[in-house]
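Listed below are the structures to be examined.
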Structure I
Amino acid sequence: MIKRVQSELSRYLRTETVGGALLLIAAAAALVWANSPWSASYHTLVETHLNISALHLDLTVAQWSADGLLAVFFFVAGLELKREFVVGELADPRRAILPVAAALGGVVAPALIAMVVGGDAPGMDSGWAIPVATDIAFALAVLAITGSRLPLGARVFLLSLAVVDDLVAILLIAILFTASMSFAWLGVAIACCVAWALAQKARLHTVFFYLPIALVCWYALHEAGVHPTLAGVALGLLTRVRRDPDEKTAPATHLEHVVQPISAGICVPLFALFASGVPLNGSVFGSLFTDRLALAIIFGLLIGKTVGIFGTSWVLIRFGLAKRPTGLGYGDMFALSVLGAIGFTVSLLIAELALADVGQTSIDLAKAAVLVTSVAASLIGSALLLRRGRVHHARHDADEPAPAQGEGSTK
């Protein structure tokens, strides 16, 4: 069972490398397009309304990508997290507590630093939430490319950390950016979750049941005033991860196999395309290191994330409250903590929500701060991972027994 789970996880992470590359290409394309002579066409596309009048859904293309496409992304993340906690390495409570606690530390520390640095700057009443999220796809892509020599425990730790981190961020979105809540629609969403769980228990496999339930759950949360991406996480966590004797694969494994390429290849890149088009003129760059909101995001992400994740992990391991991931040293943990400062997808989403009443200039500045910090974290983290990879490679060579006398290559 463990070998099968590890094999599936490795396959997923290899796919994430491709997804991460597509994400970067889409973000770069958005930046070039938004700063080109054709920038007006980009903003026209992003602000175009797609109206489904029968359902009272009148959202822009950017809103559809943030509310709809990211729900698919978080569904896959929920599936992965559920499987790790049930049949993966995190089934051991003392191993599971580490990424969960580290994720919470990586939320609290950036928020506190952002509050201190930002002070009473416009938008900081909710802008402190911008640096609390780690981008799963981006961080895993960097790890897969530059940290391939690290033990599998590094990938499991970062994946679990990032999923819990983003789950907390989504809960913050639901709490902070819900102006009014319809408890009737919230009840419908809960009923959908219950129906999904019961169908899983009854071993129902037809897509013609689950797809309508998922769509209704998403719509109900939207109408309830709660950010609908929460539907993806909830349904992913309610999906069964253990395989019955008469099943080839568990439902979670099958759904991940089907949905993950759609998420990594279509949903996340399209969100990046519609969210990353920030004007990078002299005014924006000039304000990055002088504006208190931008500085709050930069310090919150780069310093707060690293200190929060690594500091929490060190304390728990040092006092015997949690186990260190298999094969990892403190140097590895620090490098992974730096990758936690990559706050692309959800940070951009929170920036749009938190600063909606402040103005587009502040939103663009916040997005630029997120992008610059994420690039810096990926470069620093990559350098640290490459160094740690050489250490592990040298250690592996030293531990490998010398060939017996007479052994050699065959012609």
Structure II
Amino acid sequence: MKRVVVGLSGGVDSSVAAYLLKEKGYEVIGLFMKNWHDDSVTISNECPWLDDSNDAMLVANKLNIPFQTVDLSEQYKERIVDYMFKEYEKGRTPNPDVLCNREIKFDVFMDIALELGADYVATGHYCRKGILEKDGKVIYQLLSGVDTNKDQSYFLCQLSQEQLSKSLFPIGELTKPEVRAIATKLNLVTAEKKDSQGLCFIGKVKLPDFLQQQLKPKQGVIVEVPENASIYNVIKKQFATKENELQYLSRKIDYSIENGKVVGEHQGAHYFTKGQRKGLAVGGTPEPLFVIDTSVIDNIIYTGQGKNHPGLLKKALFINNNDIHWIREDLTLNTNETLEVDARIRYRQPLQKAILYKVENGMYIEFESLQSAITEGQFAAWYIKDELIGSGVIS
């Protein structure tokens, strides 16, 4: 009987994951991760982790499995929260959920599970694991969840072969309604519980409020750049090499206040991210304003009207060598090699046709069609059919 430690989060997905494993005959242990107890940054008076840990305990009781809570708040602060603040300070937009999986759930948490004698760690993610053999070697695959509406493979895009080898995703073959139906049938306390919104494991915290705890407000101006601004009037170039063209397509436009007009004020450029529409508090424009860029150095937010503004759209992005991660190490590209893939630059974005181009200092992803709000610090993930094979931090 193999032993599995399930990360019970107090939600319906991990509850059903634990039940399914027990049904299959595994010896199941429920473990709740407490990742946060700094009340100075939990905005509301609610204590979300207490409610969640209570629900997780009730589920464990119901399923008759051992249960305990582990406190990972120190590691979480160090590896996730501090990193987030540093990135926002630099004007980049990190993805805490992807990091939380790589650094906490499938690293620190996995180590604890293995110390408890576990053979596997299981989570309630909507994705699947595949196994294939190539040249006499076992290779683990990360596959999309059957429920395309809930597929969470993107959040696991930084996992390694080693981490995947010890992971199980029991609900990957099910849809969300099927998962809820199982929980209802078992009369689990989590059956009707809403999906958690907010930061991975911190719970009901609004990101801007959270950032304001550490990044002090600093008044600056909002500049609107017209779509016919001269900065966009670039003559169609002839490029000597494909790499030159990709450099050009993925370039960051250097805005200055002269490119547009001041239309409002804000409390800190580091609170805003590319593609953002809410929170600008500037009205009276025919089309809504979107953030097209931010400068944390000058503390200026650059905006443009409408979602087809040229400042939002780009065909290519670049990832530095040390930020490229291959889940399928056997498919790693060498310099000058290319690969046709489907890619996404954010969770729930429909997959986009693209080509990977490996160059000396990193890799370009060139999309077939223009992409909106490619954002530094976020993760791009690339797939072949329904298999996620690699990912990287957009530079």
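Suppose volume of the Cα convex hull per residue in Å³, for residues 243-354 alone works out to 156; of I, II, which structure was it derived from?
On the way: I: 187; II: 156.
The value was obtained from structure II.
For which of I, II does Rg and Dmax of the Cα atoms in Å, for residues 123-186 alone, calculated from the coordinates, equal 16.1, 51? Kindly include the intermediate steps, with their values, before the conclusion.
Working: I: 16.1, 51; II: 13.2, 45.
The structure behind it is I.
Can you spot which of I, II the value -22500 was calculated from, given it is helix-only ellipticity at 222 nm (-39500 (n - 2.57) for each DSSP H run of 4 or more, over all residues; to 500)? Don't skip to the end; give the middle numbers.
Details: I: -22500; II: -5500.
Derived from the structure labelled I.
Follow-up. Which structure, out of I, II, was distance in nm of label points 7 Å out along Cα→Cβ at positions 75 and 251 derived from, given a value of 1.3?
Working: I: 1.3; II: 4.5.
The read-out comes from structure I.
If you rank structures I, II by distance in nm of label points 7 Å out along Cα→Cβ at positions 139 and 155, which sits at the top with the largest value? Walk me through the numbers before you get to the answer.
Working: I: 1.6; II: 2.7.
Largest calculated value belongs to II.
Moving on. Thinking of I, II, which structure, once mean count of other Cβ atoms within 10 Å over residues 131-138 is computed, gives back 8.6? Walk me through the numbers on the way to the answer.
On the way: I: 29.9; II: 8.6.
Checking each candidate, the match is II.
Still on this structure, please answer the following. The value 16 for relative contact order in percent (Cα under 8 Å, 6 or more apart) was derived from one model only; which of I, II is it?
Working: I: 30; II: 16.
Label of the originating structure: II.
The numbers here are math on the coordinates, done by the rules we state, and not lab data. Predicted model only: the values in this text are computed from it and were never measured. Cβ atoms are built from the backbone, for glycine too; each structure is taken alone.
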